[in-house]
Every structure is written in C-alpha cells, then in structure tokens.
Structure P
Amino acid sequence: MAGRLPAGAAPPRGEWLGVAVAGAGHTLAYEHTAAWPLALLAIAWLAARVARAGPGRAALLGGVYGTAWLAAGTWWLFISMHRYGGLPAWMAAAAVLALSAFLSLYLAAAMAAVARWRRGRPLADALLFAAAWLLAELARGVVFTGFPWVAAGYAQVDGPLAALAPWVGVYGLGAVGAALAAGIGFAWAGPRRAGPAPGEAAAASAASGAGAGARARRAVRPLLAALAVLGLLALLPVPDFSRPSGPRPLGVALLQGNVPQDEKFAAGPQAAAIEWHVRALLDARGPQTDLVIAPETALVLLPEQMPEGFWAGLQQAFAQGPTHALVGVPWGDEASGYTNSALGLAPGRAAGAPDYRYDKHHLVPFGEFIPAGFRWFTRMMNIPLGDFARGPLVAPSMPVNGERIAPNICYEDLFGEELAARFRDPAQAPTVLANLSNIGWFGDSPALPQHLGISRMRSLELQRPMLRATNTGVTAVIDHRGRVTARLAPFTRGVLRARVEGREGLTPYAAWASRAGLWPLALAALTVIAAAAWRGRRAAAGPGGPR
C-alpha cells in the first residue's frame with residue numbers, strides 16, 4: 001500500500017504530468033457540459049496525489065494542477081492580447097501562463113493545508129479538502145478584483161449538483177463537488193502513514209500490483225456514497241422559490257451584430273456596423289416587442305463623436321412607439337470620465353437626457369482599467385477604451401411594462417454575489433436579468449460556451465431569466481431554471497425574437513448573499529480548517545499534551 005512520501009523523496013514517475021493532465025482535463029466540462037463527471041474525477045485524482053504528499057509537495061501538486069486548469073480554461077486570452085492587441089505571440093502566451101501560475105498560488109496553499117492537517121478520517125478529511133478548495137476559489141474570485149472564470153461549480157451546470165445552486169451558489173456547489181471527489185481520492189490513496197524506510201523500498205515496489213487492487217476496493221464505498229448523493233439530487237425536484245411577476249411574458253428582440261473585433265474601431269466598417277444596429281433597433285419596434293437589446297458597445301462612438309441630433313433622433317423614434325430599448329454604448333465626457341454603459345429608451349419620453357442609464361461596475365483589468373504598475377504592459381497593446389469609471393454596485397433596474405430589467409455588462413455576470421446585492425430589497429429586486437456582451441476579443445474559442453454556462457448559473461442561483469445580447473455569440477434566452485430556450489448561432493448576424501417570463505421571489509442564495517456577500521461561505525470554510533488545525537495540534541501534543 002502506497003504511503004505518504006517523505007519530504008525529501010523524489011516524486012513518482014509521471015506524477016507531475018498526470019496532475020497537469022487532470023487539471024487540463026477539468027476544463028472539458030465547461031465547453032461540453034455533459035462531461036461534468038470528468039471535472040469531479042480530475043479533482044479526485046488531485047486529492048489522491050495530495051493524500052500521499054507532505055505539505056511542500058502538496059503545494060507543488062496544487063500549483064501544477066491549478067496552472068494547467070486555468071491555462072487550459074482561459075488560453076483564449078492569448079487571442080485578445082496577440083491577434084487584436086498586437087502583443088508578440090511569445091509574450092502573450094507567457095502572460096497567460098504567468099497569470100495562471102499566479103492565480104494557482106491559492107490552490108497551492110490550500111493543498112498544503114490539506115496535507116498538513118489531514119488525519120486519515122475519510123469524512124473529516126473530505127470536509128477539510130472541500131473547505132480549503134472553497135477558500136482558494138473565493139480568494140481567486142475576490143482578491144485583486146477577482147478572476148473567477150472556470151470556477152469548479154460552472155462545470156456542474158448540467159449535472160445533478162446544479163440543484164444546489166439556489167441554496168449555496170456556484171462556490172458552495174463547487175465545494176460540495178470537491179468533497180465528493182476528495183472522498184473518492186482519499187479512499188483510493190489509503191490511510192495516511194509515513195513513507196517506507198530506505199530498506200523497505202524494494203518490498204514496497206514489489207507490492208504495488210496488490211496495492212492497486214486494495215485501493216480500488218477501498219474506493220468502492222465512497223464512490224457509491226458519491227453516486228447516491230448525485231442520484232438523490234437528480235431525482236429530487238428543485239423547489240421553485242420564484243413565481244411569475246407579470247400578467248404576461250415580455251416579447252424581446254436581441255441583436256447580434258457579428259462585428260469582427262479588428263473592424264469594430266475602423267472607420268468604414270464601424271460606420272456600417274452602427275448603421276446596421278440602428279436599423280435593427282428601429283425595425284424591431286412593434287406591438288409584439290416590449291424590449292429590444294443591442295450588445296455591449298453596439299454604438300461604439302463616444303457622445304461627442306456622434307453626429308448632431310443622433311441620440312435625440314433615436315430617443316424620439318422610441319418615444320412614439322410601444323417598444324423599449326437597451327443599448328450598449330461608451331458614455332460620458334473627458335471632464336467627468338467615461339463609462340461602459342447601457343442606455344435605455346422608453347415610450348412616451350421626450351428627447352434629452354437618457355431615459356435610463358446603467359454604468360458597468362465590475363471592470364475588466366487591463367481591458368477597462370489599468371492596475372497600478374501595469375501601464376507599461378497596456379502601452380504595448382493596441383486596445384482602445386482602456387480606462388473607464390465604475391458605476392454603483394447596486395443600480396436601479398429599468399422598468400419595462402411592469403417588469404424590472406437588471407442589466408449587467410460582459411463578465412459582470414461572473415460575480416453572482418454582486419448581482420445578488422440588487423435583491424436586498426425584494427420589492428425592488430430584478431425580475432429579469434440582461435447581459436450585454438462583446439467577447440469578439442476572444443475569437444471562435446471556448447470563451448463563448450463558457451460564458452453561456454456562467455449566465456446559466458446566475459439564472460440557477462437567482463431563479464431569474466437571463467437575456468444575452470452579444471456581438472458574436474452566444475446570444476440566447478435562458479429561463480429561470482437555467483435552460484436555454486432560444487439562441488442564435490454564433491458568428492452570424494441576426495435578431496433573436498422570443499418571449500420571456502419575469503419572476504419574483506428570493507432564492508435562499510439571493511436572500512443571504514444580498515446581505516452578507518460571500519462571507520458565510522468563507523466563515524464556514526475557515527471554521528472547518530481551524531477545527532482541523534486544532535485537532536492536529538492536539539494529536540501532535542500526544543496524551544500528555546494540552547487538553
């Protein structure tokens with residue numbers, strides 16, 4: 001039976017490669033959501049390797065797994081920096097790898113803590129692993145404005161664990177999955193014990209064949225327990241915490257301009273793209289359409305660059321009909337600063353100031369603001385509109401025929417706790433979410449299906465429909481159960497027409513996250529880790545130690 005390796009022992013042959021393959025394989029479930037078991041098996045593999053390692057080696061294993069996981073899941077950042085930003089290919093690739101390695105330090109620290117305080121008790125050890133995993137994901141999602149893309153819970157959007165989303169959110173869901181996976185991995189690895197003495201190495205090697213069979217037998221019980229939990233979640237109906245909020249569904253039209261990113265800021269193609277969006281906005285008006293949405297920066301010109309009377313004419317056109325509009329534009333002026341905004345147009349309103357305005361709150365580092373000390377890096381890239389002002393965290397919704405439409409722009413929908421903040425007052429809580437995006441920066445890459453899965457998770461957590469109007473895809477309507485009910489093919493120009501039912505009422509997640517953010521999850525994880533550390537100190541002290 002393989003034991004824990006002593007601190008100075010060489011790693012088993014292929015261990016690093018195996019962990020890296022597992023980390024990279026974890027990402028398959030974000031693009032192919034039916035492959036959700038792969039993500040759990042990948043975590044189980046990491047847990048099995050950590051179970052046989054000391055804290056230092058466990059930290060390295062966590063770092064390798066995390067770097068491969070994040071690099072494989074976000075390699076498309078290379079496209080934005082190299083193809084559209086003009087950064088040399090080697091430098092763009094190095095930047096993706098460096099970012100992945102840096103963000104994996106959290107997972108490295110988590111795995112070191114698991115190796116340090118694991119006591120060989122299956123349930124307690126699985127809870128410790130889940131708590132450490134949860135803290136690592138929370139840190140990655142919050143520190144330095146956060147980058148929670150490919151968080152573990154998103155891989156489960158079509159799996160049985162998704163039933164937990166309205167209770168504990170994506171991070172809690174990911175922690176439950178980590179606990180199930182760790183139970184299997186630890187059982188496979190076997191009881192924790194010291195590594196073999198030098199004279200025992202040959203005997204340990206000769207027994208490796210028999211050890212594999214023993215590990216398989218040990219893993220049967222936790223595997224069956226995990227399958228039982230997953231089966232129960234699959235069979236039990238998810239409570240409907242929300243209810244219809246209006247007398248009838250809204251008729252919506254979602255625009256997808258399919259403007260190539262390298263043409264978006266070029267004078268000729270830019271004018272043609274603006275003309276198409278304006279024409280599509282006007283053509284979408286009618287008694288069957290309550291709301292038409294154009295994506296992020298659909299009208300890419302700043303206010304001072306627009307022809308005289310342009311915006312007033314658009315306002316007047318919508319003031320005379322029954323249809324509302326929500327349009328992504330950069331807004332503001334040099335004196336007060338510019339914002340990445342969504343402007344609303346409403347029937348019966350006079351031309352003048354925007355009828356409704358939402359300013360993006362959670363900005364993208366390097367794309368929409370420049371972190372301190374990194375201006376040299378952004379100067380090397382040809383990316384326009386690089387420094388925006390922030391909007392408020394809790395923004396009012398846009399009223400549309402009795403519904404409250406809550407916009408969020410691009411990757412803001414990664415931050416479920418920030419969207420949940422708008423649910424603090426149930427009487428003013430959104431009834432429909434709307435995501436306006438342009439991820440044309442990332443080409444035809446997994447970023448598109450990944451972002452769709454993120455939006456679906458927000459619908460699951462908050463039990464609200466999500467309207468996605470995007471430049472290149474995926475433009476879609478998602479119902480309050482996270483199901484895609486209508487969509488356009490990516491990289492096509494068109495208008496998606498559908499009907500969507502607004503919802504009201506709070507999920508448990510919306511109730512606690514709107515008031516406390518992510519602190520309940522963080523405190524629960526810290527409590528589990530503190531208890532494990534305390535038990536470890538007592539065990540180290542021995543029978544005569546402190547009680």
Structure Q
Amino acid sequence: MTLDRQPIGLTIPWFKLALAGIFILSLVLRFWRLGQFNTLVFDEVYYPVFANRYLIGEPVYNAHPPLSQLIIAVGMWIGSHLPFGQDTANALTGSLRTTFSYRWFNALTGSFIPVVVGLLAYQLTSRRSYGAIAAFLMALDGLFLVESRYGLNNIYLVFFGLLGHLCLLLALRHPRWSPPPPRHFRDYRQGKFRLIRIISDRVTAYFRDPPPLQRRHKLTLAGIFLGLAAAIKWNGLGFLLGIYLLWIIAWILRLSYNNRPLTPSKPQSNPLPNLTQLNPLHLFSYFALIPSLTYAATWVPHLIMNPNPGFWQMQQEILTFHQRIGSGSAVHPYCSPWYSWLIMGRPVAYFYHTARNPQEMIPAYPPLPSGAGKIIYDVHAMGNPLLWWLSTVAIILFALLILQRFLSGNSRTLLFTPATGLSLYLVCNYAANLLPWIPVTRCLFLYHYMAALVFAILAIAWILDVWLQSSYYVYRQGAIAILLAILLAFLFWLPLYIGLPLSPQGYQMRMWFSSWI
C-alpha cells in the first residue's frame with residue numbers, strides 16, 4: 001500500500017517510520033507478560049473454551065456468530081506448535097493448552113489497530129501528521145490494550161470494521177470515475193415517471209461504464225471486511241450503518257445542487273465527495289450483498305461440525321438469547337448504560353487477586369483470606385481517562401460544527417473542506433456505532449463503546465494536529481501539553497491494564513471514583 005511518493009534523495013519517510021514505531025510499541029505492550037495469569041480471565045471462560053471444542057470436535061453452541069471462536073481456534077493450534085510461550089499451561093479450556101496459545105493472536109491483531117487508524121486518518125485528510133497523532137493516541141488507550149491481551153472477541157470486530165472503511169476510502173481515492181448522467185434528464189425531470197427513469201438510467205450506466213478494476217477490488221474487500229465485522233458480533237453492523245448514512249447525506253447534497261457531481265475538477269484533500277460516484281446498485285452490491293454472503297460463509301465451518309440447529313434457526317436463537325438477558329446489577333455487577341460510556345462511568349474488573357509477595361503463583365488456589373494479601377493484581381477494562389474525556393468533548397464539538405453549518409445554510413460544502421468533511425465522517429460513524437444501543441434493554445458493558453470510541457479519538461487527534469500546525473504559540477504548546485498529559489495518564493494507569501503488582505495504596509490511588517471499583 002503506497003502512502004506517499006518520496007522524492008529520490010535522502011528524504012526520510014517519517015510517517016512510515018512513525019507508524020512502524022507505534023506498531024512496535026503496541027506489540028511490546030501486548031506481548032509483555034502475556035501469559036502471567038495462568039487461568040481464564042473474564043469472558044475467556046467462553047471464547048477459548050468454544051475454540052478448543054472446535055479443535056477437538058465437540059459440539060459448540062454460542063450466543064454470538066462463530067467467527068471469533070474460529071479465529072481463536074486457529075491461534076490456539078498455531079500457538080501450541082510454537083517454540084516459545086510454552087511455560088504456563090492449564091486444562092481450563094477442556095484440553096491442556098498454554099495461556100499464550102489462546103491470547104497471542106488477539107495481541108498480534110490488536111497491535112495493528114493503531115496503524116490502521118493512522119492510515120484511515122491519512123486517507124481522510126492527506127495529512128501525515130494527523131495520521132501519526134491518531135495512531136499514537138490509539139496506542140495509548142487502555143481498553144484496547146486490555147482487550148488485546150486476552151482471548152476475547154471485541155478486537156476482531158473493530159479491526160475488521162476499520163479495514164472495511166480503509167478499503168472504501170482507498171477506492172474513493174482512485175482516479176476519478178463517475179457513470180454518465182441520465183440522458184435527457186431535463187426533458188423529463190418534471191415528468192410522471194421521473195424517478196423510475198432516473199433509476200433505470202443509473203442501472204444501465206453501471207453496466208455500460210462500471211468502476212475501474214482496481215476500485216472494484218477495493219470495494220469488494222471493503223464489503224468482505226465489513227461482513228467479517230458483523231460475523232464477530234452483530235453490533236459490527238454499525239460500521240456499515242455509518243457508510244449508509246454518509247452515502248445518503250452525500251446524495252442529498254448532490255440532488256439539492258441540481259444533480260451536479262459533488263467532486264470538483266481540482267484535487268481534494270479528502271475522498272468523501274466521491275461517495276456520489278457510487279450509485280444504489282454499487283451500494284447494494286458492495287455493502288449489502290457481499291457482506292451478507294461473507295457473513296453466511298463464516299458459518300460454514302461451524303455448521304459442518306454442528307449441523308443442528310441450522311443457519312436460520314441459529315440467527316433466531318441468538319436474537320432470542322440477547323432479548324432474554326436483563327439489565328442492572330442483579331444480572332452483572334458491571335452493567336453500564338450507554339450514556340455512561342462517554343465519561344467512562346463504569347469500567348469492568350476482568351481480574352482481581354491478592355498475594356503476599358511477588359513470587360507467589362497468580363492466581364493462587366485456594367485464594368488467600370481477606371486481608372492476608374499485601375499485593376494486588378488487578379486487570380481493569382478501562383480506557384485512558386484523559387483521552388476518553390477529551391475525545392468526548394471533541395466529538396461533541398464536531399457535531400456542533402456540522403449543526404452550525406446546516407443552520408447557516410452552507411450545508412452544500414459540508415463534504416469539501418477538511419474540517420467539515422472530516423466532522424461529517426466522524427460524527428456519522430460515531431452515531432452509527434453508539435445510538436443503536438439506546439433502545440437495547442439487555443445488560444451492556446463498557447467494551448460495547450469501542451467501535452464508537454475510535455471515531456471520537458480521531459476527532460481529538462484532528463484538533464491536536466490543527467493546534468500543532470497553528471501559527472499561535474499558545475495553541476502549539478497546548479497541543480504538546482495535552483499529548484504529554486495523555487501519555488503520562490497512560491503510564492499511570494498501565495499497571496491496571498497489564499496487571500502489574502500494586503500495593504493497596506497504589507490501587508486505591510488509581511480508583512478515582514467509587515463506580516470504577
């Protein structure tokens with residue numbers, strides 16, 4: 001994938017080097033002490049157990065699509081044959097497996113997410129500095145770090161969803177293509193069958209002048225990745241919903257401007273105006289049909305090994321299962337309403353054990369009596385508080401910017417300027433991944449916010465990048481101070497992300513609110 005063209009000479013490709021450095025940092029943070037807790041942590045009691053059943057041929061029944069368990073199963077098989085990571089093992093999955101085997105593939109996948117976010121930011125704005133800042137901030141989020149270090153499934157959902165968006169943006173950046181406009185449009189624009197003839201001409205134009213081959217490949221990959229995101233969990237459909245919203249808005253803007261193409265002749269700093277080069281048939285083909293076929297295909301290995309219940313019955317049972325789950329502390333002590341995610345109101349404790357000294361085995365069986373432990377090992381699924389709070393403020397500011405543009409009557413240029421085009425993209429995708437949780441009545445957890453969080457972090461990254469490029473000294477220094485503060489906050493809460501030993505005083509010092517405990 002070509003990010004930019006470097007002139008011949010000694011020019012340093014600092015953007016590629018920055019992404020490489022961030023990837024290495026992410027890799028180290030995710031693999032360091034990966035197998036230290038020789039047990040099943042939080043929902044590892046489900047996913048690695050189900051994955052092992054696939055490997056040994058036992059029946060599997062889960063309330064989510066099977067793709068994440070199949071991926072973990074592949075990782076477990078490979079991890080069992082590696083020459084390293086074999087020092088700790090247990091039989092909690094149903095077979096003797098090393099803890100490294102059911103965690104390492106998550107750690108590797110999670111290490112790529114900051115890089116994908118950086119590439120996504122670059123494709124949106126053509127600004128390398130923005131891409132580097134976005135990748136750096138993603139690497140400093142605690143929830144993504146925790147979710148990457150255990151055999152869970154949320155990392156795969158976000159990873160595939162972001163890859164789908166990245167492929168779409170790459171396709172939109174392809175040399176300009178647009179099907180010819182409907183012929184004789186003016187002759188029948190007031191006619192009785194205007195809508196039918198417009199649709200007919202659009203469909204005919206698709207077959208007469210299809211997208212270039214490279215663009216079709218990228219759009220196909222986008223549809224496949226978005227289908228894979230939905231095959232991890234159904235809430236992966238939020239990434240598709242965001243694309244639908246953007247496409248509808250782009251066409252509304254185009255039609256309100258006398259059906260003229262939104263893309264002007266001069267090059268743009270973002271590819272979003274090219275959305276109207278995709279007609280309804282493109283949208284259906286690449287972002288409905290291909291994701292649906294991909295989703296169905298991911299069920300094939302499961303159905304071969306577990307033919308009953310069948311495909312359609314399993315979809316009904318998944319839906320029924322989640323409808324039956326209640327909410328509140330009676331269901332789970334760490335349930336949290338969707339609006340509390342914006343301020344990280346209720347993080348989730350994934351692991352908590354005490355020991356008398358750092359040399360003791362963790363976890364110790366049987367556990368120590370209350371008060372006997374002098375050292376606390378805690379893994380908290382919580383984000384970087386400063387990053388979360390600032391990202392929430394940033395995405396709200398972006399929403400207000402769009403609202404102000406609509407109220408001022410300048411909505412036609414929403415997709416053109418870097419700030420408003422980026423704002424529309426981020427707000428639409430943030431809303432698509434957050435607002436569908438409002439009517440959900442089942443118990444929800446903080447990790448359900450991960451998909452929306454990415455777009456909020458992209459919002460604060462843009463503000464910081466603009467400040468760093470500002471001619472005002474106070475803005476530049478303010479951006480540097482905020483980046484440094486986010487880094488220090490990450491280091492401060494790092495023991496809770498990785499599960500490093502803490503004294504009771506050190507643990508309490510990091511629990512700023514009673515709802516965090």
Origin of the value -18000, where helix-only ellipticity at 222 nm (-39500 (n - 2.57) for each DSSP H run of 4 or more, over all residues; to 500) was derived from one of P, Q: Q
If Cα extents along the principal axes in Å is computed to be 87, 52, 42, which of P, Q is the source? P
Work out FRET efficiency 1/(1 + (r/R0)^6) of positions 161 and 337 (r between Cβ atoms, R0 = 41 Å, to 0.05) for each of structures P, Q, then name the structure with the largest result. Q
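Every number here is computed from the coordinates shown, using simple stated rules; none is lab data. These figures come from a predicted structure and were not determined experimentally. Cβ atoms are built from the backbone, for glycine too; each structure is taken alone.
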